[in-house]
Structure P
Amino acid sequence: MKKVEVVAAVIFWEDLVLCVQRPKNKLHYISEKFEFPGGKIEKGETKEEALVRELLEELNLSTKIESFFLTVVHEYPDFELTMHSYLCKVESKDLILHEHIDSKWLKIDELSSLDWAAADIPIVEKIILNG
């Protein structure tokens, strides 16, 4: 099974968390699901460097990485995903969607209302637990 390693950002602006929606995808189990933004780590990059680059590319968003949050290993039908998540802060919630079809800034107690990609659910649960 193919293994993919990615980074993801749990981005806070005041008391709101950024949630982004994936576009339609041939892989039905991630198509149009919500996720935390991020992406693949390129050769020679640290996880933090990859996260900063991905957020600029995908959202035109400059963030401050506060701390490591959680690593999730999830087996999808076609690949195994290892996702390292980080808590981040932004000074502005202005962004431009380059790859996603929607974004929402939600309070922590609203996060469970979205249809999340399976690998992102443990991150959502930990955010809610830590409230």
Structure Q
Amino acid sequence: MNNSTVSRLATIVFAIVIAVFGIIHFKDPDVIAVRVPDFIPGDKLWVYFVGACLILAAIAFLLDKKAKLAGFLLAALLVIFVLTVHLPGYLNTADREQQFLSFMNLLKDTGLAAGALLIASRAAASE
């Protein structure tokens, strides 16, 4: 298998994962809404908005249309989650289980952001 085939397969798998996260935002909005920081009004509205963003990014990756833009925007969104949700959740709780969950999500979203940047950079190189 050549590098472009492997890269395309990895992009498809990544897109499926991102799409599933997006669908979960619509399927279980109440579970996710509790993670929206208190200083941001309209918690459920943001859950639906983020879900739509995730699904749209996945579609862009699958269709290879606007993948560069989608990759950079998805990476920015995930870094915002790391800085506003996961890092404060890790630093500001005494509950070890919640701290562990926040740290795991911090690592997950950091890794996903890196993957989104990789897809964006490869899409930019093919333009």
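What the table below lists for this structure:
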| read-out | value |
| --- | --- |
| Cα Rg over 2.2 N^0.38 Å - highest-scoring structure of P, Q | Q |
| Parent structure of the calculated result 0.3, given that distance in nm of label points 7 Å out along Cα→Cβ at positions 18 and 90 is the read-out and P, Q the choices | P |
| FRET efficiency 1/(1 + (r/R0)^6) of positions 2 and 34 (r between Cβ atoms, R0 = 41 Å, to 0.05) - highest-scoring structure of P, Q | P |
| Comparison of P, Q by Cα Rg over 2.2 N^0.38 Å, for residues 66-105 alone - largest value held by | P |
| With distance in nm of label points 7 Å out along Cα→Cβ at positions 26 and 50 derived as 1.7, matching label from P, Q | Q |
| Value 34, calculated as relative contact order in percent (Cα under 8 Å, 6 or more apart), assigned to which of P, Q | P |
| Value 82, calculated as volume of the Cα convex hull per residue in Å³, for residues 10-73 alone, assigned to which of P, Q | Q |
| If helix-only ellipticity at 222 nm (-39500 (n - 2.57) for each DSSP H run of 4 or more, over all residues; to 500) is computed and equals -26500, the structure in P, Q | Q |
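Every number here is computed from the coordinates shown, using simple stated rules; none is lab data. Fair warning: this is a prediction, and the values are worked out from it, not measured in the lab. Cβ atoms are built from the backbone, for glycine too; each structure is taken alone.
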